[in-house]
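What follows draws every value from the coordinates through simple rules; no lab data is involved. These numbers were taken from a predicted model, which means no experiment stands behind them. Cβ atoms are built from the backbone, for glycine too; each structure is taken alone.
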Structure 1
Amino acid sequence: MDIEITRSSVRGETQAPPSKSYTHRAILAAGYGEGTRIERPLVSADTRATMRAVEAFGGTVTEEDDALHVDGFAGVPAVPDDVIDCANSGTTMRLTTAAASLVDGLVVLTGDESLRSRPQGPLLRAIEQLGGRAESTRENGQAPLVVGGPIIGGTAAIPGDVSSQFITALLMAGAVTDSGVDISLQTELKSAPYVDITIEVLEAFGVSARNTGRGFSAAGRQTYDADSYTVPGDFSSMSYLLAAGAIAGDDSVTVTGAYPSAQGDQAIVDILERMGASVDWNRERGHITVSQSDLTGIEVSVADTPDLLPTIAVLGAVAEGTTTITDCEHVRYKETDRVRAMAESLTEMGAAIEEEVATLTVHGGESSLGGATLDGRHDHRIIMALSLAGLVAEGTTTIRGAEHVDVSFPSFFDVLEELGAAVAETA
């Protein structure tokens, strides 16, 4: 599917989409338990991959009205009947790989071409330290993977600057082992708020995990137990709606369901304010209102908020002055190299960009955005960010492969259109 976006303004009120990060964790946490109703989950291509993984391990997932009912495998995953296909979901791959280390047997995990290029080596080595079997079939630290156990827990050392999902996966699996897990970090942890999200979800399911100061640990022989769990709104997805209000708002855009949580990406509110946007966040009501404003470039680190880089890059292209995005080397290991993807795409639209290994610099004052035909690169966040640029570019912007927004925000283009954006499907 291709989408055409023509310069237009947005206004009105819309509900925040449910969090993908919380939904993934809640589905697997429910899988580790016996029976949980998950209220207001994000049902998308990525989270369906996690649902399939829970079922492969012996659980069942039933879709109900704006809810999922998960009958879990009670901490003892069965040997799957077939290969687990994680599709394009890196979170599913990492969380499921650790779950596979509990199986008394072997599990094969794979995914699409993009996922098979993403690094899994540190997690595989950690599982081996815990006594499991964990191999890359191509011996390159990438899927397809062969994993088995059952591990009984113990200690493992792992780098913190590749993916925080490795720590999440080990904590979730380690809590049901006999001995628990004690994880020591070999390097500084990037994307730390995502581990905070994990600890928050675990607590909701009656499971304890903690930051030890040198890493993280979870005691063993714990039981996942929650009758119900409600998924909060997703600040990663909200960032596009809030940014749309800041750069193309006619009056204002209000996003509801935006309650404070452990999500690092709620930093988008502070980033918009620092850039000069008019932002009002009523935390008690969960409402954020943003009005169109003259923006000014800033320097911002995405060490803990990698998913915000595409949004910030577009804001920088619209702002006066220079926006410097630092600590972004780990953003290159997502569905695509998002640093390069945004640099190349915005340059094609007329932005002045400098790309370095760990820094993306956007010279907004030297940029004049015009419509272009752009490759969405099979990456939901690139597609949504470029759609924002299309709202303010002269002429029409065409984004190819726009259906990949289904990964995290299936109704994204419907919501944009409801807010007044000129959006048309062309194929």
Structure 2
Amino acid sequence: MNKNILIVGGGYVGLYTALRLQKKLRSQLRSGDVTITIIDPQSYMTYQPFLPEAAAGSLSPRHMVAPLRRILPKVRILNGTVTKVNHSERTATFQPAEGESREVAYDVIVMAVGSISRTLPIPGLTDIGIGFKEVGEAIALRNRVLHLLDVAESTDDPEVRRRALTFVFVGAGFAGVEALAELEDMARDSTKYYRNISPADIRWVLVEASNRILPEVGPEMGKWTLEQLRERGIDVKMETRLESCEGGHVVLSDGTEFDAETLVWTAGVKPSPVVNSTDLPVDERGRIKTTTLLTVAGVEGAFAAGDAAGVPDVTNPGEYCAPNAQHAVRQAKVLADNIIHYLRGEQLVDYRHKYVGSVAGLGLHQGVANVYGVKLRGFPAWFMHRTYHLSRVPTLNRKVRVVVDWTLALFFKRETISLGEMEHPRDEFRAAVAANRR
């Protein structure tokens, strides 16, 4: 009898689960006894730890994404969204990118829907705010920073110049600190090509509501990172909240007010809203209730892992696995094996992985790391950051391309070109049509 496995989400968990199932169920997939389907809005998986390097131009955005159809030739890929899961009937409502929605039947479901940015009802947040979770956001931010340098160089209005050269980052976790550090490094390097802009003219502001940054690397390394950022001229405001940013006028809880053209929101994530459109149990944080076996609690034939799953940490009783790539990649392997055990009627195994530590890049040749209690900073930490993440990138093809990008960067200066028109490719043609009508 054919068994249909549906994987909702093509991120870390979705890709690596399908990759392992494709390898271990090769004969069943060939015979048609098992069918695997992935549903995701995109046809690729984004390796998010490389977003800051892509934003800074150190890495081609094409090389930090993994094409699902090429990597998973035995898996059916459907591009669109799941709007509802009715597990009691073993069906999911699939809304394709074009056309009418339809029901997709399954026998086993894997909820690997990931997370979205957690925002707050702050006035004006959508006026100048941009997230930092997708490759499109990273490239748009890079283009924006370089475009605003062009704006500042080309204006005689001091207010326009000051506003253009002010960049605000809200949230001092990995995403915020790494993105800010990489872009500040890129912008500082870019100023050598401008006659009237120096690094001191660019204002970088990091806003953090708590009293520490990069909590994942520990208080000692977090304090060192804070000192490094401030030595680079970055205005780090601790225990401070963003009150409003209407029309680009930023107001902070410490009373500071200024104008800015750009605000990057990296203040946490929350489970994908798809979780609320299922009949699966959720916990108080909105995550799918998940057991140490990576099965959905109290439900037959349902599995979950990654950011949207509340997976108990067996190495730290009472705590849950952190929503990061380190856990997601490892959970996917256990999850895939447990699906096979489930289909064969065998005993499932617990997910067990002790968190080994964290690494973060702070721009070219700068980083911070705390791995197995060993604390590193500067070049050694930066090298470890690159080495670790290179080992995590899926497929040899992508690893080689990443290494080539890094190698070329040793011999050639990075590009400092804004290609903002890529975000609105039809504007020029529309203007030409309008001009011809006159």
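Work out the source of 0.98 here, i.e. which of 1, 2 gives that when Rg/Rh (Cα atoms, Kirkwood Rh), for residues 277-388 alone is computed. Of the structures listed, the value fits 1. Calculating mean count of other Cβ atoms within 10 Å over residues 21-28 for structures 1, 2 picks out 1 as the one with the greatest value. Suppose you compute Cα Rg over 2.2 N^0.38 Å, for residues 189-252 alone for every structure in 1, 2: which one lands on 1.62? Structure 1 accounts for this read-out.
Identify the structure, out of 1, 2, from whose coordinates mean count of other Cβ atoms within 10 Å over residues 157-164 was calculated to give 20.2. The read-out comes from structure 1. The greatest value of distance in nm of label points 7 Å out along Cα→Cβ at positions 293 and 309 among structures 1, 2 is that of 1.
Tell me which of 1, 2 gives 23.1, 75 when you compute Rg and Dmax of the Cα atoms in Å.
2
Ranked by volume of the Cα convex hull per residue in Å³, for residues 205-380 alone, structures 1, 2 are topped by 2, which has the highest value. Which of 1, 2 yields -0.37, -0.65, -1.07, -1.23 for log10 I(q)/I(0) by the Debye sum over Cα atoms at q = 0.16, 0.21, 0.27, 0.29 Å⁻¹, for residues 93-148 alone, as computed? Derived from 1, not from the others.
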